[in-house]
Structure 1
Amino acid sequence: MLDARKVRAITLDLDDTLWPVAAAIRRAERALLAWLDLHAPMTAAVFSNPLAMREVRAHLMLNRPELRHDLGAARRESIRLALYRAGEDPLLAASAYDVFFSARNQVDLYEDVPEALTWLSQRFPVIALTNGNADVHRIGIGHHFHGGLSARQVGVGKPDPRIFLAAADMAGVPAEHVLHVGDDPLADVLGSLHVGMQSAWVNRHHLPWLQISKPDVSLHSLAELPQWLQA
């Protein structure tokens, strides 16, 4: 059960907690393909084939394991490799990735997020904590965050304890006084519980809980969190 009296900081997952990430990625991939159609049509043909691009990414991850926690660099290098294989200019990768990244940050916030995020940020230091590469400032919600950490910055992703402890340090409080909020049972809930944080599971799709350890509170929307913290 959530002990609101202990909470002095919030760490907050981004993708699928504040917005649906699949829609954002699809939008970004369409923007990338449209750009490649104009500037690198042979590479666009590769990107339009899901199996071919899956092979490109698999080859890259096998040979560049250091990119595992840097989704942005992995995406850019996948584009570079596809350009090279298609016989087109690999130097176009940087511009192509900029197009992708810009569209990737055009997200549709869940309708409960703006009001809840405002409430939380007025009362607690809120730290963005993500395994992805979304940019809260590009999205337009950066003013709600005291800071942010990604797997790329720390070198490890959730559920590794080090990224949670780094976030607690950034918030300036011990881990036991942090409430982590996220949608993923393993990466978010179990990862945060393992370091002594409290954990709120954002279960928007009413899924069953299948793990032995349980979150301190389960939410169907972020709007419910202020109610728990005030109670």
Structure 2
Amino acid sequence: MAYLQGQERADYVQDMFARIAGRYDTMNRLMTFGQDLRWRRYVIKMANLPIGGRLLDIATGTGDIAEEGLNQVPGLRSVGGDFTIEMMQFGRLRPGRERIRWAVADTLALPFPDDTFDAVTSGFLMRNVIDVPGAFREQLRVTKPGGRVVVLESSPPKDNLLKPFILIHLNLIIPTLGQFVAGQADAYRYLPDSTQGFQGPEQLAEAMRDAGFVNVSYRLFMFGTIGVHVGTKPRL
């Protein structure tokens, strides 16, 4: 399904996440061997949020990153935004996540004024959007000057000795888990396909620079298949 383009792709992604919402967190733990929790903690660390600051976690899903911000930063006002209502509905049921301010939000048309947030974060969003440059421009717009945008995203496996084993994990193990745990094998075929068809980490970093971010950098995890990208909005 990763070959879908434009609005057809956006509609598919929204429907897919609605279908897997109830098992989304469980599948993330299984697919990443629990490492996604570590990556989300690192995302908040790199967001460099001030005490009492404002965070937008876009494509928040069930609110993992938004909650991690609340756990790490005293007095934080954490907004979790997503265009899949079902994901947020499941998130709101989890203990501790009643503190999140939930908002229906499309990353290509964020319903917030300019210069609102000290940081904007996302987890596994960018490979699913139909307009990567447009998504980055919107995130830049709502970030305060000097604030950061931090992106957790998967990357295509590199050409090395580990690649065959990574491909087995992506193309066989993950869809099989998706069928047994979530009953949605097609969704968990799309997610690996979208990873393999997405930009590499340096390309994504360049897209951030093209959108206007400065001091762009990234760190890779899990044999280079996961990246955390950081960019700063220039000060006026």
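Here, each number is a calculation from the coordinates, and none is a lab measurement. Since the structure is predicted, the reported quantities are computational estimates derived from the model, not experimental observations. Cβ atoms are built from the backbone, for glycine too; each structure is taken alone.
The table below gives the values:
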| read-out | value |
| --- | --- |
| Test item: helix-only ellipticity at 222 nm (-39500 (n - 2.57) for each DSSP H run of 4 or more, over all residues; to 500) calculated as -11500, pick one of 1, 2 | 2 |
| Top of 1, 2 by mean count of other Cβ atoms within 10 Å over residues 61-68, largest first | 2 |
| Distance in nm of label points 7 Å out along Cα→Cβ at positions 45 and 221 - structure with the largest value, from 1, 2 | 1 |
| Of the structures 1, 2, the one that 13.8 was derived from, the read-out being mean count of other Cβ atoms within 10 Å over residues 93-100 | 2 |
| Comparison of 1, 2 by relative contact order in percent (Cα under 8 Å, 6 or more apart) - largest value held by | 1 |
| Structure from which 3.8 was derived, distance in nm of label points 7 Å out along Cα→Cβ at positions 29 and 141, options 1, 2 | 2 |
| When Cα Rg over 2.2 N^0.38 Å is computed for each of 1, 2, the largest belongs to | 1 |
